[in-house]
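Each value in this text was obtained by applying a stated rule to the coordinates, not by laboratory testing. This is a predicted model, so every value here is computed, not measured. Cβ atoms are built from the backbone, for glycine too; each structure is taken alone.
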Structure P
Amino acid sequence: MWSAFLHLRFPFSYFLLPVYLFALAVSPNFTASQLLLSFVIIHLLLYPASNGYNSYFDKDEKSIGGLKNPPPVNKTLYYAALLLDALAIVLGWFFINIWFALMLLVYGLVSKAYSHPAIRLKKYPIGGWLTVAIFQGAFTFVMCYVGINNFSLTSLLQAKVLIPATLSTLMLLGTYPMTQIYQHEEDAKRGDVTLSLKLGLRGTFLFVLITFVVATTAYLLYFHFYFSDYYGVAFTTALSPVVIFFLYWFYKVYRKPEAANYSRTMWLNFLSATCLNAFFIWFFLETTNLLQL
């Protein structure tokens, strides 16, 4: 039971929280109950279920995201992951709406296809990369938006939803390869040819740097046209600690490849999530005028 609990990696949901907060910041129809329910369903049920299912089939012996020393997996983890998945879908349908429940189901199925040996999208460098970026980015943004606002899918076909959803995927396109950078040996042993493994250590850093510049530029244009440049300046300021740490780490890895380790990867993930979470919470409070109350 303890092994299964650890592999569900509940704290890892913190790293995925920015997409939810971005969806919240541009939500026009939220209530306190919808916020609480959608948050719990996504971050305490759906994400841990995905983590556990992935861990069960990966059977990692070395560090994984949010777990430095993973214990051996067992069948309890497999059933726990399926139970949390089912609970998320039932609660989403009962307390929010069928569209939210269907999106939870789709997310769970794609997550399973990513790690299950029969399909294992994870072993394809481009397919795995795009799957994570699209489904943890744009798809999750839309799913959160539906859950937070209790909307149907017909309300989503508008620029004010689709553009920030796309921005979420753009950011994931850059950040996801960094989560793989310390796992090259483990991935190669399993036959998982990840994008980071294909790019190599230095190539991964360069790729992420270029993608981050493109994503940041897109965010600045979004704030310029839909809000004001004030928010764009705040966004870049919030992410400046992440850029500084990233460039310093790149320098260390360039000189000493073994610096691309689990500890520094988790620090970058934590710093990035914290800066983005702080910005989107502030952005939400600003755009809803709650800071003026």
Structure Q
Amino acid sequence: MPVTINENIAAGVEITILADNIAEPPLTGEHGFSAVLAIRKADDSVLHVLFDTGRGVLFHNAPLVGVDLSKLDALVLSHGHYDHTDALPEFVKHYPHVRIHASTGIFRDHYSKSTGESRFIGFSAESRVAILAPDSCYVPFTGKTAFGGGLVSIADNIPRSHPLELTSPLLFDDKACTIPDTVPDELVLWIDTVDGLVIVTGCCHAGFINTVEFVRSQTKNRPIALVCGGLHLAKVSTQRIEATARYIVDTKIARVAAFHCTGVEETRQLVKLTGGIVEAGQCGTRLQTGRKTNKTESSI
């Protein structure tokens, strides 16, 4: 049955990836993630949202893929890891008018032992100064909220219930690396469109199944047109990869675009196991759902 476009249903969404681990010249890659969303409203106007800043290559890549960062209406920070937020000070310097949506928990400490030694990977001191500056447009939240007239929803503290989606053994709350980090400050973003839900995640630390199930619980199990972002599946068990693939197929998710921390080999496995529902992306990848945006109004 066709869905009527209204103030809470987007006519279309276009997503362009500005930062990712993989890039082909002239674009530049980095260990990070950033994407810009052009969301077409019912009245045909377009809301422009940047999701994460990455570490800085977005400033190089944006003009090369036709993205004008001065059009942005909002910035959403998925969580407090450096590879999603380190470019924030530079961004705020150039675009101080842009509203910044992030969890109140974004200032939490985050440590990694991926190199064998304790390493701080959290929100930098410079980012803290930038987001808390007197003239900052930081809009903190916890739980669930929405912006853009209710068109864009975000929520943190995603519940963890699936037995295979365990906390990473390499991430910790403390410098001594004794307290596992569940990354409660990570949020998920979703938009309801005429084609179904568009879900965007930075790293999906809570797990793909847990994250999507949470969104479904908030949206009366609307069909899912697209899940896009880092899925944090690198080096997980084959059992978890297989369970994720079964869930994608069984839930009838139309399309999954995997980036950043998903893992190259793990993405290949998901592509095969889902019959191509999952696809690998990189810097410059462009994803479209619903009605196409006009070139003069789009992010591109």
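Data overview
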read-out: At a computed -24000 (helix-only ellipticity at 222 nm (-39500 (n - 2.57) for each DSSP H run of 4 or more, over all residues; to 500)), which of P, Q; value: P
read-out: Ranking P, Q by distance in nm of label points 7 Å out along Cα→Cβ at positions 97 and 153, the structure that comes out highest; value: Q
read-out: Which of P, Q leads on percent of Cα pairs over 32 Å apart, largest value; value: P
read-out: Structure with the greatest value (metric distance in nm of label points 7 Å out along Cα→Cβ at positions 113 and 137, set P, Q); value: Q
read-out: Structures P, Q, by mean count of other Cβ atoms within 10 Å over residues 41-48: label with the highest value; value: P
